[in-house]
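J.: What follows are several structures.
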Structure 1
Amino acid sequence: MIANTPVPAKSVPEPGRKTVYPAPFATVVRGRTKRKLGDFFGLTNFGVNLTTLAPGAASALFHAHTRQDEFIYVLDGTPTLLLGEEEFALAPGVCVGFKAGSGIAHQLVNRSPDTATYLEVGDRTPGDEVQYPRDDLKAILDSNGSWVLTHKDGTPY
C-alpha cells in the first residue's frame, strides 16, 4: 500500500524480511527493526526508515557507501556510533551525516540496557557499492533497486 495522507510513523508495518544480509551476518542486526517510511509513501529518490535497536543490536555491519549519502537523527536512547577508528556516544536530538565516497565506515550499536530509536535517511543512487572493511561481504545496488551481495572476490553467497 502507498499512503498519501499523514499516519503515525509507528503504525507503518515492519517488513517481513528483516535483512538482506546472508548468514552469518544476519545475526549482527538481530534486534533491529525498521519501519520503511519512504517505501510506505512510495518515495523513490530517497529512503526514510524509523529504526529501533534493542539492547545489543547493531544498525548494520560496519560499512561505507560509494554513492549513497546517509543521515541519522536520534529520537530516543543512547546508541554508540562507530566511525572509522573513533566512537561517539549519541543521545536524543543528535544527528550525523555520512558523505558518499568518503571511505569512512560507520555503524550504530546499542550498548545500553534500553532501546534506541532513530530516523535514517539515504538516497537510492543506482550502482552504489557498500564496502565492509571487517567482513567478507560486498553489496551493489542494481538498476532495479535490489541489493546484490557477494563475497569480496565476487563469488555469490
Structure 2
Amino acid sequence: MASKRLLIVAHTPSKNTRCLLDAIVRGAQSVADDRIEISAQTPFETNSDQVIQAHAIILGTTENLGYMSGALKDFFDRIYYPCLEETQGLPYGLVIRAGQDGTGTLRAVDTIATGLRWRAVQEPLICKGDWRPAFIGQCEELGAATALGLDLGVF
C-alpha cells in the first residue's frame, strides 16, 4: 500500500505537452512500485485537499505570453489560501514548455511557490525552443528523481 503521494499537476494543451506529462509519470512509476501513489491531473481537476494530502508535487505549464498558463494560474488562485498554512515545505518540481526562454514563467511560479513556502527540490526543467525528443528523457528523469527522493525520504 502506498504510504506517500506524488501529485503531478500539468497543463497539457497539445500532443507534445501531453507527451511531457506521460514521460514524467513514466519516470515516477519506474521507481515508485506500490510505495508511492502517483496522481496526474490537470490544474482544473486539482483542488486544495489533494495538494494538502500530497507529499510532493510536480507542476507542468506552458509559457503563455511570457507567463504561466491560465490553467496553472487558476489552480494557484484556488488553492493558495487553503494551502498556505497546510503545505509549508512541500517539495516541488517544475517543468515549463517554453517557446521562448521561460524566464517570465519561472519567475511567476517561483513567486507563488515562495509565498506558499514550498521547497524546490530540483532545478526547474525548461524545455525551450523548438520541440526536441530529448525533452522526453529529461521529463522521465525529473519524474524518477522526484519519486525516488520521496521514497528514500530525501525530502
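J.: The value 2, 10, 21, 24, 22, 14, 5, 1, 0 for P(r) over Cα pairs in 5 Å bins from 0, in percent was derived from one model only; which of 1, 2 is it?
T.: Comparing all candidates, it corresponds to 2.
J.: Kindly point out which one of 1, 2 the value 3, 14, 25, 25, 18, 11, 3, 1 was derived from, the read-out being P(r) over Cα pairs in 5 Å bins from 0, in percent, for residues 24-95 alone.
T.: Structure 2 accounts for this read-out.
J.: Quick check on the output: -500 is helix-only ellipticity at 222 nm (-39500 (n - 2.57) for each DSSP H run of 4 or more, over all residues; to 500), derived from one of 1, 2. Which one produced it? Before the final figure, lay out each step's value.
T.: Values: 1: -500; 2: -15000.
This value belongs to structure 1.
J.: Taking 1.6 as the value of distance in nm of label points 7 Å out along Cα→Cβ at positions 40 and 56 derived from one of the structures shown (1, 2), identify that structure. Write out the running numbers ahead of the final one.
T.: Working: 1: 2.8; 2: 1.6.
Answer for the origin of the read-out: 2.
J.: The value 31 for relative contact order in percent (Cα under 8 Å, 6 or more apart) was derived from one model only; which of 1, 2 is it?
T.: Considering all the candidates, the number was obtained from 2.
Here, each number is a calculation from the coordinates, and none is a lab measurement. Since we're looking at a predicted model, the values are computed, not measured. Cβ atoms are built from the backbone, for glycine too; each structure is taken alone.
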